[in-house]
Structure 1
Amino acid sequence: MLLVLVFPPFTGHDEVAHFSYIRTVATEHRIPIIPELDEWRAAINAGTKPPGDYFDNDLYPYCRYALDWLCAPEYAPWAANPPHAIGDLFPSGWQYAANHPPLYYILAAPFYRLTEGIGLGVQLRLLRLLAIPFGLLVVFGTYLIARTLFPRSGFIAITAATFIAFQPQLSYEAAMVNNDITVIGIGAVFLALLIRGIRDRFPWRLTIWLGVILGVMFLFKSTAIVFAGLTAIAMIVGIGPRQFKIWIPKGAAAAAIALGMASPWYIFLYRTYGNFDALDQVAALQDRWTYPPGEAPTIFSQLFSGGFVASRWNEIWGEFGWRRIPLDTIMLWIIGVACILCAVGLVLYTVKLATQRKMNRVDGSVDHPVAWQLWGLGLLVLATIVGYAAILQFGLRFKLTQARYFFPVMPAITVLFAIGLRTLIPERYRLYGQVALVAIMIGFNIYLYSAYVIPYWYTGSAR
């Protein structure tokens, strides 16, 4: 609730585009369209109305928070009539979020109509409230992952939920007009259900629900694709690789439900753009944000680029919106060292399990986990890898790859880090460790917003 008020209107990443999409659905009862560059240029040269959708003139005061909109609101002619073309080369202020699935915008449309006429700033802040329930789902889903894996450990559940609740970028996502938070929130619960499926060998009722939830996520945002492969792997290891007569029909059923639910959207994309993501159209229009031939990075060059890794690390913790509020190096190192310690603890936990293969296994135990728990832990590790791979994959084509593509699997690595922290803290001190983590995360957020965020927006300088 505080973050909804702290951040000025439309300063969230792509809030201008998301708000415009909601407006189109609410007022015109349709999905906006991305312009086709060749058709647009032909229309400009012919003197006819160019195709596609564009941001409305009343959003021009916020053009600095949108991509590809010639921005000079202090220039009187443009303030009265904002530019929507860069000569006959490229459109300006075009609706670049139009290739996002429509479910979030359909849910938001009634609230847009209810809040019309009260001013853009107030209306946007009221629409931001719609993200909060999905933010709560992130916390609940993280807690559920930990409790499903280790029902006997309150430490892991509490520390993981605390960390995710006070992770500043996830809180930020949960207080902005955006569809990213929908998949992050639902995805956390989805991961918990996958672990439950591994434990229970995916009964049919759970399998059907997984298909439904996956289909819903696909209708919120295409980043849900990271969960499709995880579902298949979880089913195979949970049911048993050799039990293909069981996991093939169950996997096919879940996939059919999910694809059946999402298929109208992807049919619409193909009929409108000739592909299933409209990224070819986006790449053509965002020429300045794509790599020239021969200059695109590779997966390995990104993996071993210090600048690339440092930028993603900064985005995970700070920057906010369009990379406006970076954290300083000292702060990033403090956070990094804390996370490295948790990773070290996780390695020690793994080594301990590997060297005690003959120990007595106890269902639900942290120190003596049974097979399904080990598979569940493996799934969380795989989710972390797949999430980071999504950042790398997008970065092969676009310069605007961002750490938020990793956020749908943030609950997974949070639970893993909680296990690592538990390993490092002696048992008799773990209760104090929980209290300390809560205090540290609250203190970190107070410092972050008082030293960086609020000064930036309201005094023009951080700290």
Structure 2
Amino acid sequence: MDRLRSVAAALLLVSCGRAPPPRNAGDLLKSGEAHFAGARYEQAQQAFEGALRLEPRLLPAIRGRVEAARKRGAMPALIAELSVRAGAAPRDALAWYALGLARFAQGEEKAAVAALSQAAELSPDEADFHFRLGIALFDSERFGEARAPLEKAMKLAPRAARYRAPLAACLARLGDRKAAIAVLRDVPSLEPTADEAALAVKTARAITDPFRGVPQPARPELEAGLAHLLRDAPGLAIPVLEGLVKRFPDLAPAWSLLGLAAQRVDEAGRAVTALQRAAELAPEMPQPHVYLAELYAARERLDLAEGEYAAALERDPLDVATLRKLGQLRLNRSRPRALEPLRRAAALAPADDALQLLVARAEAAGGEAATAGARLEKLAQKRPEDPEVLLRLALLLFEERGKAAEPARAELTQRLEKLLEKVLSLQPQNAAATRMLTAIRAG
């Protein structure tokens, strides 16, 4: 009878179109995040508050509650509530943290800094308290003061990718670009979310922007030269840029663009001279090295190209395009260390399926068949109509089948036949798929 009642209750929930209510703080947090993503801010705030009743130290729920209240226009009421709480419990770091977040969301930066400072002082081992204090100081353009709490947050949570970009931006504002890039270098190995990776890449790009600090009198000609290059008119860009380097002989971005223009009109010697001059004038700039690498690669001077790509990545380790080009160059040449830059690129651009496929190819070539297979299985689920993905997976399974004993061999044979038939339905003339399928059926 009890079992029948359970089944009836389950059927009733299904018939009403309702999911079972969340049973723990984690479920409520996820529910709040889903409501927030769907712009259902009142329901989101209620879910976050429910999570906090069960787990008061759930920091993402505190942040979510504040953000939902901000979206609802309910900040005054929330700030009033949190102010009372902090006043009643002056040693409660969480109360000051929540109040600081709310003040910051309301644009009350001075009050936010005061509250977050109190939270960090009361709970000095909580990384996020220091991080939020650093963000509030940074937003107030108090970069010198922001540095210490941002560094403290990273020291307390060295595996948290989200703490890296703000610290790097702060260091760059203080003029320490080398330290800023060093902070960002490890982001790909920290398993960043897509948003964290995108922010880190954007920050690195801003730090290495070649046009930062260009004197105002040089800007019109520099922008004119760049505009010609963007319109694929290097012949028009060259005289503009030549005039510019005569007026500003130490202006590295002008030499860099002149080198790029010379490369595009096939004046290799002149391009190399200009790009090397740019690299001398601005040793922290990655762009001259990228342009030199492209020039050398186009002329099959691959050792030089590889060296220049590596030099560019020393200066901007989060440049996805350069990571990919270096990895692919090494992979095509069967050179060692092809996998490292490709994996870094894939961590920074997780939605790039072509890049994921390239990483799988490098993993297979490097003897990591199981890792490559797992990556290809995910890609095949995501792209079931992509013949290249299916064929790459089939090639790995074909090798595995050759080493397998029964009954695993029979299972692999069945899977391979389905994969190859699918490839041939998409590409009937695919010779590699035809050969493998023939070999399988021949035993």
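None of the figures in this text is laboratory data; all of them are computed from the coordinates on show. As the structure is a prediction and not an experimental result, all values here were calculated from the model. Cβ atoms are built from the backbone, for glycine too; each structure is taken alone.
Matching task: -20000 is the computed value of helix-only ellipticity at 222 nm (-39500 (n - 2.57) for each DSSP H run of 4 or more, over all residues; to 500). Pick the structure from 1, 2. It traces back to 1.
If FRET efficiency 1/(1 + (r/R0)^6) of positions 101 and 269 (r between Cβ atoms, R0 = 41 Å, to 0.05) computes to 1.00, which of 1, 2 did it come from? Going through each structure in turn, the value belongs to 1. As an exercise: P(r) over Cα pairs in 10 Å bins from 0, in percent, for residues 69-316 alone, calculated from one structure in 1, 2, equals 8, 24, 24, 18, 14, 9, 3, 0. Which structure is it? Of the options listed, only 2 reproduces it. Taking Rg/Rh (Cα atoms, Kirkwood Rh) as the criterion, the top-ranked structure out of 1, 2 is 2, with the highest value. For relative contact order in percent (Cα under 8 Å, 6 or more apart), the highest value in the series 1, 2 is held by structure 1.
Who wins on mean count of other Cβ atoms within 10 Å over residues 189-196 among 1, 2, i.e. which is largest?
Largest value of mean count of other Cβ atoms within 10 Å over residues 189-196: 1.
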